[in-house]
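Colleague: Structures follow.
FYI, it's all coordinate maths here, none of it is from the lab. Treat the numbers as computed from the prediction; the structure is a model and nothing was measured. Cβ atoms are built from the backbone, for glycine too; each structure is taken alone.
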Structure 1
Amino acid sequence: MELPRVSVFRKEHFNAAHRLYNTNWSDEKNQEVFGLCNNPNFHGHNYELIVQITGTINPETGYVIDMKEVSQLVQKEIIQKFDHKNLNLDVPEFANLNPTAENIALVIYQKMRAVLATNFDLKIRLYETERNFVEFPAH
């Protein structure tokens, strides 16, 4: 009998600044495409992060994964590195990567995937604003 798979979710919050800018484009094209998000002095968001982990329930604990462990991983790998940072200047992954919500979610996924056991599926949902959010992977 195949064990049922269950998803658990951890919600976290971080504040970060960024500037959307493509170095291959002119200032005019960057302004046209990114508008207010292209502010040379940066701008900030109050990001909401939801980490979804899917796996089978451990019959000994009743957990898919201990949520204390998930919290510690998210704090160490994401919050401590992103919170109250300028993503363009302070986070090495964005030195040459435009810190769009899509790219931030991808980087968060990669960081979490690297430390999460392979028997778990992982999905990242990142709210940049109350109305705008992205998910990775998209399935």
Structure 2
Amino acid sequence: MSETIQFLNGDADLTACCALRHQVFVVEQGVSVADEVDGLDPECLHLLATVDAQPVGTARILIRDGVAKIGRVCVLPSMRGTGLGGRMVDAMLTHLREMPEVRSAKLGSQVAAITLYARAGFTPVGERYMEAGLPHQDMVHSLHS
């Protein structure tokens, strides 16, 4: 089994990312297409995880004012529990640490995924809230201690 986790550099890969997000968020979790497709993809860095050249996970990062907002993190059900999500988060944090202008990372975690992000060094902030019909928790991570 050959796994790769890399940032995109082509539209074909972005199509794969969007298809993964649609499968996980819209089909599996019942998120509306209007909530999933927000028009910000052209401004984002996109990560794609593949196993044996098949797309299995994705995420995106929107960088504004020195803060990297990680979002749209998803892994196909067949790959959950394998550590892939953690490896994807580690890859994003490693990439962001190489960008001196990015001071911190933040995300809105689904409550079910809080442990994944906490293991990577994210800290919960604020109250839990509902987004796209699912309970979420904001979390932050300082990149340059």
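Colleague: Quick check: 21, 19, 16 is what I get for semi-axes √(5λ) of the Cα gyration tensor in Å, calculated from one of 1, 2. Which structure matches? Walk me through the numbers on the way to the answer.
Modeller: Details: 1: 33, 14, 12; 2: 21, 19, 16.
That value comes from structure 2.
Colleague: Right, something else. A value of -0.33, -1.36 was computed for log10 I(q)/I(0) by the Debye sum over Cα atoms at q = 0.12, 0.26 Å⁻¹, for residues 2-81 alone; which of 1, 2 is the source structure? Write down the numbers at each step before the final one.
Modeller: Details: 1: -0.56, -1.13; 2: -0.33, -1.36.
Derived from 2, not from the others.
Colleague: For relative contact order in percent (Cα under 8 Å, 6 or more apart), the calculated result is 30, so let me know which of 1, 2 that is.
Modeller: 1
Colleague: Just checking, which of 1, 2 has the largest value of distance in nm of label points 7 Å out along Cα→Cβ at positions 34 and 90? Let's see the in-between values first.
Modeller: Values: 1: 1.8; 2: 4.1.
When distance in nm of label points 7 Å out along Cα→Cβ at positions 34 and 90 is computed for each of 1, 2, structure 2 gives the biggest number.
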